[in-house]
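Input: structures, listed below.
Throughout, read-outs are computed from the coordinates displayed, never taken from laboratory work. Bear in mind that the values here come from a model prediction, so they are computed numbers and not experimental data. Cβ atoms are built from the backbone, for glycine too; each structure is taken alone.
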Structure P
Amino acid sequence: MADATADVRSSWDGEYGTWLHQASLLAEKNGSPIAAILTVDGPPWDDVSDLIFIIDLFTDPAHRRCGVGEMLVAAALSGLDPAPVVGLRVESDNEPAVRLYRKLGFRDRT
């Protein structure tokens, strides 16, 4: 949890690029956070500096595989006009995340 909190603070502070409020969202259930997506423009990494970038997608384990992450990604992307190229990084062994992003149309960048 401390790593996630530090990542959120770094994102807010602009360490990962320009914070995109309209594409950084929180999902709540009964007033409690259950998931969040953090999105920036102009991330500091050379291989993706030309992209809108999803820094993180967090989902409470109790709410995984319920469509919350998919909803947040779709909502974040719909808040960007015009539709830009969006990137992210995901560990190849994180099969649920890879499936989600593939389902949403993300592809490996070559």
Structure Q
Amino acid sequence: MIYALLSVTINAAAQIVLKKATEFNAGATIDIIKNPFLYLTGILYLTSIIFWFVALSKLSLTVAYPMQALGYVVVSIAAILIFKENMTHVNWLGIALILLGVFFTQFGKS
């Protein structure tokens, strides 16, 4: 399970870095290749995929895949902390429902 959590966390970090990449001052299309955040995003995605590969070799899909939804939670909280984005009460309710759903898929099996 730790590999799945690492994959989800690293994938969420890649999303945050990708958002940061959009803030990189690119005057022309060719400047995109000078964007260090894009390279970091690629490294993070590759690392996430490697951990996900290991996770899938150890867990069933019915356990592993619902954990991907935790990425929504991590990215939303990071967006608040890093980018000072706002969330409404309805957004928080959605986050709570995601957490509840992941809980049930992980611990609700008999």
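Comparing relative contact order in percent (Cα under 8 Å, 6 or more apart) across P, Q, which is largest?
On the way: P: 21; Q: 35.
The structure with the largest value is Q.
One of P, Q was used to calculate helix-only ellipticity at 222 nm (-39500 (n - 2.57) for each DSSP H run of 4 or more, over all residues; to 500), giving -25000; which? Intermediate values should be presented prior to the final figure.
Values: P: -8500; Q: -25000.
Going through each structure in turn, the value belongs to Q.
Ranked on Cα Rg over 2.2 N^0.38 Å, which label among P, Q comes first with the largest value?
Values: P: 1.02; Q: 1.24.
The structure with the largest value is Q.
From P, Q, which structure was FRET efficiency 1/(1 + (r/R0)^6) of positions 30 and 46 (r between Cβ atoms, R0 = 35 Å, to 0.05) = 0.25 calculated on?
Values: P: 0.25; Q: 0.90.
Source structure: P.
Between structures P, Q, where is distance in nm of label points 7 Å out along Cα→Cβ at positions 6 and 102 highest? Walk me through the numbers before you get to the answer.
Details: P: 3.2; Q: 1.7.
Answer by largest value of distance in nm of label points 7 Å out along Cα→Cβ at positions 6 and 102: P.
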